[in-house]
Structure I
Amino acid sequence: MRPQTLTRRVGAGLSVSPEAAEAAGQAAREARAALEGAPVDLAFVFLSADHFAGAEEALEAVEQELAPAHVLGCVAEGVVARDRELEDGPAAAVWAASLPDAVIETFQSVALDTDEGVAVTGIPNLDDADLVTLLVDPFTYPAAGFLSKLNEEEDSVPLVGGLAAGGGEPDTQALFCDDEVLYEGAVGAVLRGVPVRTVVSQGCDPVGRDSVITHAEENVVFELAGEPALERLKGDLATLTPEQERSAARGGVLAGLVIDENRADYRRGDYLMRGLTGVDEETGALAVGEAVRVGQTLRFHVRDAASADADLRENLSAALNGDRAAGALLFTCNGRGTNLFPTLTTTRALLRSAVRKRLVSEVPLGAFLSGGVDSSLVVGLMTELSDRPVKTFSIGFEEREYDELPHARRVAGAFGCDHHEFVVRPSAVEILPALARHFGYGRIDYLSPLYRAE
């Protein structure tokens, strides 16, 4: 008898239903379909801020659909699934994986004030971990300090995750850990027995020069290469290209701290990116979103769409090295998306927002569908935003050269619409009394072409 091969499977689903439980359930069903009946060992649930109030119901819906051994997730500012990123409006993304032979341990961690400072609890043993995932409420958990300490003690542990921004204000975050919804601290999982390859794409373009920090206290840099840090920054900004100036205006300037000082030279990806959080004009000091030390190398960066795209493609190709992955779990930051790729994504977001506003109605709505670009786009967005088939209406003609019904029919079928068609024929004489009544006065400037729908 031949041994059975255990296959790792990963699926992802996305829903834009306005109801949290329904959205999570739909996304979970989509994710489950890719597993072909295999059990779910680990699931991630990400909800947009619109679903914060329904977080508990959403988690219950995922539990019912997937019966997962473990669940992690959070309420985020936006969600990503498959080939789509949604930064506004209601949305739910579910990632589900069947990982035979994997050992998975989930955990919850909280921060406590002590006489010696802040202590964190609940972090398990990380020895021999293939991957650690961590989701943090930034308003109740010292993420930066914890990660710095972890890097000192467990520098070989691959850790991925992010800050659960939620609505961007305190008390608008929720974290998921197995069957619990938490409103503070951090949640995570330790995975063993799973081949994982981690990839980081920072999406930043270096500007100016590498500079050694020559005077600093905690997260404040006073001097770079012997001159006031602010003056060094001004000098580097003077070298920006026009495109870099536009990038700086959109996403600001970041401080890149060299990760490995033992390298002969530093390339893209060799820097830990942190924001500039303050400037002191009087002293020329810069505050950075990370504790720094004298002797560290720092270089300023700006967010750059081309670098972000190239960075991700190159790093993915190098990590996979020709192999095929069972799936991918993506964590992205608020600085990307429309902030970094404004042209197409901004246009789509504006159109989607406009359509969503016009769907607010106490009566059923439909759409006129010609099969052309404009109406097809509107119907497609209506389908995304609606929890039922969109009613579409198309008018056709007996003359084939003018008839667009075949095009409209294909579009309606692609989006699963409740489609209705009408064929109109010339009948000006028959409807002349009705025309006069609708025009509201006894004068008609023209009669051709006039049609009546049947």
Structure II
Amino acid sequence: MIPPHQTVAFTGHAGITLAGDAWGDPDATPVVLLPGGGQTRHSWRGTGRAIARAGWYAISLDARGHGDSGWAEDGDYTIDAFAADLRAVAATCRRPPVVVGASLGGITAMIAEGETPGVATAVVLVDVAARIEVAGAERVRAFMTAFPDGFASLEEAADVVASYLPHRPRPRQLGGLTKSLRQGADGRWRWHWDPRFLGGSRPPSDVANPPRLAAAARGLTVPTLLVRGRQSDVLSEDGAQDFLSLVPHARYVDVSEAGHMVAGDRNDLFTDAVVQFLSTLRNADHGDPLMRRRLFGMILLVAILAVGVWALRLLWLAGSFRRINPHFAGSCHLVRGPVGPEDITIHPRTGVAYVSATDRRAVIAGHPVAGAIFAYDLNASPPTLVNLTPKADARFQPHGIGLWAGADGRDVLFVVNHPAGADMPYPHNIEVFDVTEAGLVHRATLTDPLL
């Protein structure tokens, strides 16, 4: 189930507007997600939803000068400005939030809480610590500043990203890049952040200030989790161990097959680690009023269910529910085959039923398998199921379907698809198929941020 989503906005330091996405119950404990430099809030979408499903209120923010947040009029992109923004956001929360920060976002969290305790109730640092590798950080900076004139097309941008991240498959659909790029009046695509962020007179230079970062790390007294990508060239194992010596109570997770961009490389393992860490906070927080209310609600629900079961047993013993009277003149037949049927539509002229199927258990388990569209001819004797999409891969997860039967005999099947995978640009799209005698012929994929 996808948790409730809303777009939110906050006022940061010096009145700057900070844009965000939020998932879950606003009355729950907040978890503020801070992306790395050059990234936008959309990089946290999958993690934010998972955190909300676990019972927290997830808020993913665009940093100043990034995404849909405001650009600093004075060009102030120092680490102090980012930390002041976080303090301003935290002050609006009903209780201090858990802060999850990647790279620059992690340094922001470390400075804000380590230098002024009370900002956060817990901190998660993603592939960043008090001591980072200069060569790795320079590689990241070189990539971010290598294309000041942008790209002629999304395809060109995708090629550049693929060469920078060779361990990731190149995305087949490029719409997701519009979350990280903006198109200028000249038609070229440039990174979705203020060029002064790195090229101005007030950049976040303290990200490479080991003495200040070490002092901030020692100031972390709240529960802390350090997540490192095992293949990272920004945070080494030595750098991680150095941080753990500064923050002895911190927990440490090393994510295999992940580089500096841990959440994007292995979102499944990263998200599991964060959710598990949050669960330890919940177990330890016996004084949370919201948790007490929820516990009371669960006890009340169990009591109501117990009374209901007792009442049903009495009715059964009295003779109720022992006979089911049919109200349908036809007959029902069990059709075996599709795993996880989702929707069905029947052709008004041919009598062929089209059925969408998705194995949701496999998706929830993190090992999605290909879904399918089946045809079931109700006029055949006997009718049989025919898989019309045998070559589909795991990114095909069909749900709702609709059939347009044209008066000219042309038929089109519209399929709502929820692509599986962290590299998918949108959580939903619509696959369009022409219905022919030979089966389904894919015509187009419709994507839009509003879907």
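A short reminder: the numbers here are calculations on the coordinates, not readings from a lab. Nothing here was measured: the structure is a model prediction, and the numbers come from that model. Cβ atoms are built from the backbone, for glycine too; each structure is taken alone.
Kindly point out which one of I, II the value 188 was derived from, the read-out being volume of the Cα convex hull per residue in Å³. It traces back to II.
For FRET efficiency 1/(1 + (r/R0)^6) of positions 154 and 298 (r between Cβ atoms, R0 = 41 Å, to 0.05), which structure out of I, II has the highest calculated value? When FRET efficiency 1/(1 + (r/R0)^6) of positions 154 and 298 (r between Cβ atoms, R0 = 41 Å, to 0.05) is computed for each of I, II, structure I gives the biggest number. Quick check: 1.81 is what I get for Cα Rg over 2.2 N^0.38 Å, for residues 170-353 alone, calculated from one of I, II. Which structure matches? Traced to structure II.
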